[in-house]
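Novice: Structures are listed in the sections that come next.
The numbers here are math on the coordinates, done by the rules we state, and not lab data. Note that the structure is a prediction, hence the values are computed from the model and not measured. Cβ atoms are built from the backbone, for glycine too; each structure is taken alone.
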Structure P
Amino acid sequence: MDNRILAVDGGTPVRTTPWPRRRLFAVEEKQAAIDVFDRAIEAGEAFGYNGPEEQAYCAEFSAFIGGGYADAVNSGTTAVHVALRALEIEPFTEIVVPPITDPGGVMPVPLMGCIPVPADTAPGSYNTDADRVAARLTPRTRAILVAHIAGIPCDMDPILELARARGLPVVEDCAQAHGAVYRGRPVGTLGDIAAFSTMYGKHHATGGQGGIVFTRDEQRYRKIRWMSDRGKPFGLPPGSDNVVAALNLNSDELACAIGRVQLRKLPGFLARRQRFATSLSQACRKFETVRVVEAPPDCENACWFLFFRIDIARLRCDKAAFVAAIRAEGIPCEASYLHTPAIAGWCRGHRVFGTSGFPWTDPQYGGDALAVYDLPNALATDATHFRMSIHENCGETEVADIAAAFAKVEHVYRLKGAS
């Protein structure tokens, strides 16, 4: 076969070996789990939660992020739920939510009786910005929820300034941004409360699922603990009754023991991801049609995955065909990341509590229950970008293969003479 022929057209792929495995868990995590079981067997009691492993993990996570208070919970979705509930927001009010995020990053809003109102993305970005948030604020707005997508920080200072001017709390969804830095400050420390996911696919994990709620405000931390453990009177005098109705969303000793090992590895994970991303970005600078999306100035990208900007005007194919050709060359990538939960069918159709339409249709909500929120910037961004999953075991071999695949596909599809 001719190596100049695209694999999608029957040529030989650039890469024929499997993509490297991440191998997130190793013998250290296994030993931590065994130690938890050994101690339980020796004591003759099952391990539970809020024990020494969880306390140590929360303290170590707080230290990693620069000091504060952390509570381990059982998923990233529940971390968002707990963070929002700790704000004690009244139902039938509005919360501005991210335009692009996992569905679990928005679903807690209607589940607590509030109305999710999506802000659009900033032009050319998958993150929102202050102008787009401001456009969605109404007298009914009670909080702002932002997400740092793919590990790239939102431009937070203007959002925080806007929030302060309106007296609104800000919750950061940092599920994809462990260790990301915005102008010298770790994401998660910028708003009032932050939510992290520690499920198996994230930068560091506590097992199959997990999450952390973080704040630097001790009073908010007390309410976080109430909302994650059935309203137990944490921080109140002995003998106090449960103070609020809430779910049991606790983590446990086994998960937190694994998380402690993972947290010690996290700086190395981040450094290797960032080295890979920097090397790939440099390799892509020679191409005319594709570029790695980098973090804004004075920010550090946590590199959960990478976005690439594609110049369709210079190609004689559409984005889908370009990405399909890259995939055929043995490089894993996806043509779209249009995860828009607040305009998804379940949300637009108000499918939360049976067929009632609650909370949108409740007469106590004074807004437009039929409002449709367009996201033109999000759609335009996704039309000119694609993404690639990476991990800390991707290295220079992968950089070389990705660059070779890009070069091969660009050579075939680039419009000759395009400027």
Structure Q
Amino acid sequence: MKNSAYRGYIFSLLLLLFSPALLATAESDFNLGVDAFKGGDNAAAAGYFESALEQGMESVALHYNLASSYYKLGRYAEAKKYFQIVNQTAEMHELAEYNLGLIATRQQQWRQARRHFNEVIDSGRDEKLSKLSQRQLEALKNKENQITAYVSANLGYDDNITSASSDSVLGNSDTFYDLYASVDYLISGKRREGWVADANLYSIDYSDTNNYDEYQYSLGIKRALLLNDWETSAQLSLSKSVFGDDDYLSTSKIDLYGRKVLSRTDRLYLRYRLEDISSDQPLYDYLDGWRQRFKVEFRQYNRDDSRQVYYELELNNRSELVTSLYAYDYSPLRHTVHAKYIRYLNDRWHLSSDLSYRFSNYPDSATMNRNDEQLRLELGADYRIDSSFKLTAKLQFTNVDSSEDRYSYDKSVIRFGLSKFF
């Protein structure tokens, strides 16, 4: 009897000790963390939230509170990680973007901070956060990253790298990879009103042939200036390119640019470019001369989509390639109309469609009367890992119909890549 009573006592004690009310559960740790956070004990709050996470609790509230605790403790890298997780939830997108902007500000990443705050404002879904973001942008007016950079890389396939007509034996297809990298340095003033130096590199390398590989690098200096309600800039740059294994072209360029905010959603852009082009060896002397381009563009940014449309006029004064049979002129008058539509499926996935039409009228010669019509369609999808890093896929179709059959061709190109702002 005594042994039975003793065993019953032990069993009752074990039930009491391990009852749900006394066990340290994920939910109780979460609640303790909330209480500690409200009381200003951020270290204890982070500890409780970490314990809840280790016990398998997964919720937006836990991730947000853990990120907020880390932010209060100055542990910005860890805070950023969990705010980015919260950012995947549509209902919390603006709040996460705002906090990511605060982290970028603390880390003196001014350009990235502006992207986050502008994202909140452009979405227009939370009036309070939009006003707070506007105040943050006002405070950032005098803050500038001295160095910024951008990198993109793609793997792709081109079914007509020579742009040869369908009845030509010169057609060739190949896989390729391309790389674009740019960096700029703020010399003085601000990026909207100051001096900026920049450098760019572009390369495309085909797998099975070197004849169409191309490499180009350039250096430039830009003066930005605010003129009333216009953001303007003037840039001078020098570039050099290699085509195949040969030195190709050297180009001096003047680029004039203007941007005006018409409303919260609408933007107007004007651009003029003048290029002085010279060949780096006699083989390409027929490309010597100058080219001018005038462009007017309208953009509209909405919560769920954006639209772009532009018209560009191109003037050329280049040389000719004269053979025993033909004289090939490289000075077309060109008109281009272009439209782009981007649909934001959610905060991560963006779909785009891009359509352009270009008409080229070449000067008449004794052997040729050439006009070209080019139609190009591009379909794309972006997956945004964060506001500065995305994965991309693009499919491009090009059709050229020329009055001279040898210049008519079709081309399809597919690319998969990534890009990153720094």
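Novice: Work out which structure the value 0.85 belongs to, where FRET efficiency 1/(1 + (r/R0)^6) of positions 252 and 404 (r between Cβ atoms, R0 = 41 Å, to 0.05) was derived from one of P, Q.
Specialist: Structure of origin is Q.
Novice: Tell me which of P, Q gives 22 when you compute relative contact order in percent (Cα under 8 Å, 6 or more apart).
Specialist: Derived from P, not from the others.
Novice: Which of P, Q yields -8000 for helix-only ellipticity at 222 nm (-39500 (n - 2.57) for each DSSP H run of 4 or more, over all residues; to 500), as computed?
Specialist: Considering all the candidates, the number was obtained from Q.
Novice: Given a value of 57, 26, 19 for semi-axes √(5λ) of the Cα gyration tensor in Å, calculated from one of P, Q, which structure does it belong to?
Specialist: Corresponding structure: Q.
Novice: Matching task: 4.3 is the computed value of distance in nm of label points 7 Å out along Cα→Cβ at positions 36 and 92. Pick the structure from P, Q.
Specialist: P
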